[in-house]
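> So, here come the structures, one by one.
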Structure I
C-alpha cells in the first residue's frame, strides 16, 4: 500500500480535500472538534504529520493550570512567565497568558489567541495535554514531565537530595518532609531526592515523618494540623524539609507561634527560593531555581527547528543556606 494522502483522509472523514488540508496545516476557519477529528483519523491511517513543515512561530500561548493561579504559586510561576516573555521579545514573538482548567473549553480558550505554539507550565492532567496536542501545534511542558512530550524541568531530585543532605550534615537525624500530591512530577522527584539522601546516610525513611498535605479543604488549617501532628510524635522531628517555600514559611511561622526556636529546635529548608524566603524572619534556607531561565529554556525548546518528540532539558539547582537551617 502506498503512502497515505490527503485525498485518503478526505474520503475517510467525508470532509473536502481543502478542509483536510487546513486542519493538517493548522490554518484558521475550522472548529477544534473538526480539526481534532481529521488529525486523529490521519494518525490512525498512518499519515506522517511530521512531514508538514511548521510555519514560522509568531505567537506563543503560555498556559497555566487554574490550580497554580494562586497567591502561593504565583511567586514561582510569575518569574517563569517573565523569563518566557523576555525570550519571546528578543525573538520578536508575541506571548499570550492563558489560565485554563479541566472543566473549561480549553481548546476554544486557546484558539482565541491564535497561537502557533504552546508552553504549558506546571501540572496539567494528561487528558488535557493530549487534547492540546491534538491541535497539532508544537507543545513544550515546563516544570512537568510526561512520556511523549518535550519538557524543561529544574533538577527536582537533586534539590531534594541537597536539602536533606544539608540537614543531615547539621547532625539532624529526625528529618520530616511536608509535601503535596505526588502526582505532580516536581513533588514526586523532590521526595525521591529526600529519600535518596536518607538512604545514603543509611537511615530508613520513617513514614511518620513524611506527611502529604491534603489537596482539599483550607490550606492553612491543613498545614497547621500536619505540623501539630509531627510535633505530637513521641520523637518529634528536629528538621523539616518542605516541598516549596510557601509551605516552609507557613510551617515556620506556625512553629514559632508554638514557642519553638528555629533553627535550634527545628531546622527548616524550603524549595524554589522565592523572594519572600530571603526576607523572612528568620531568613529561610531554600533550593534556588533560576525561574526566568526556566521560562526562557521552554521557549528555546519550542523554537528548535527539528525538536525530538520527547526532548528533555534539565536546569541545575543550588542550595542557599540561611538562618533557618544554620546553627552557626
Structure II
C-alpha cells in the first residue's frame, strides 16, 4: 500500500536515480531498528543441495554491489542474488541506460555490468549481518578480450567461493559486447569445463562444494537449448537460471523508449522466458535445478514458472511496478501450490 502511494513520485524521477533512492530509503529504517516487515509463511524446500526457507528469491541486478543485503532480506526473500560482479570495477555504459515502459510494465536496461569490483563487493558482504542463501552472480569485464573471458570468471569464482551459497555464471547479458557468444556450444563447454575443474580444487581447499548456476538468455533457438542442457549435464552444473533480459521488442512495439538498445524485462518477457524455461526442463529432465525469472508480476505468474519446471523463482522488474507486496504474494502462491501438489501425490 505504501509503495503504491510512493510510486508516482519515484516514477517522476530518472529511473536510475529512483532505483538508488529506493534502496537508500530501504536502508534508513534498518539503521534505526524501525524496519519490521511481516514475513509470509513459506514452504521450505531443497534445491542445488541447499535448504531454502521459501521458493522466492531476488534476482541479480537490483543490488549489484551487495550494499543493501540486510535491508532486502527483511522483505522475506528465500534467497538473494547479488551482482553481476566483475574482477575489476567498471562504470558500465553511459547514462541514460535504464528506461521505464509503464504501459507495458517493462524496463529496458543497458547498464553494462556497472559494479564496484570484487574486493568492494566482498567487503560489503563481510559487513552484512544476514546469513541466508546468497547467490553471487559473476561476469567478465567489458575490456577483457573474449579469448580471455574464462580468466575473469575463474578469478571471480575463486574469490567469491568462501562467501557464496551458490555462484551464478552470467553469459547472457545483452549489454556486454559479444558476451552471449559464450552460450554457444564450443565456448560454453570450454568455460564450464574450466570452472568445474576449479570448483573441484576449491571444494578440497574449503571443505564445501558450492553449487554453480548458469544464467541464460530467453532468445535461444531449440538447438541452443539442447546444447546448453548437454553442457550443463556434462560439466555438473547444478542449476540453470531462465532467463536474463531479451533483445526482442515483442509486446512493446511503438511505445516510448521501445527502440532503446538493451535488454527488455518485465511483463512482455514473461511468455518468452517461460517457454525457454519449459524447453530446458524438457531437455534436462531434472538433472539440474531450474530457477524461473522473467515477467513475474503476480503470485499466479510465479506459480506459472513452477508449473513450467522451476523449483525456485526470482523477482526484479515486478518489484519496480508492484513493490514489496509482490514478495509475500508470490511466497503465499508458491506455498499454496506446494501444498496442493503434496495433497495430490499418491
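Readers should treat all values here as calculations from the given coordinates under stated rules, not as data from a laboratory. This structure is a prediction, so every number in the text was calculated from the model and none was measured. Cβ atoms are built from the backbone, for glycine too; each structure is taken alone.
> Given a value of 1.16 for Cα Rg over 2.2 N^0.38 Å, point me to the structure among I, II it was derived from. Present the calculation step by step, with values, prior to reporting the outcome.
Numbers: I: 1.16; II: 0.92.
Traced to structure I.
> Identify the structure, out of I, II, from whose coordinates distance in nm of label points 7 Å out along Cα→Cβ at positions 21 and 317 was calculated to give 5.0.
Numbers: I: 5.0; II: 2.3.
This value belongs to structure I.
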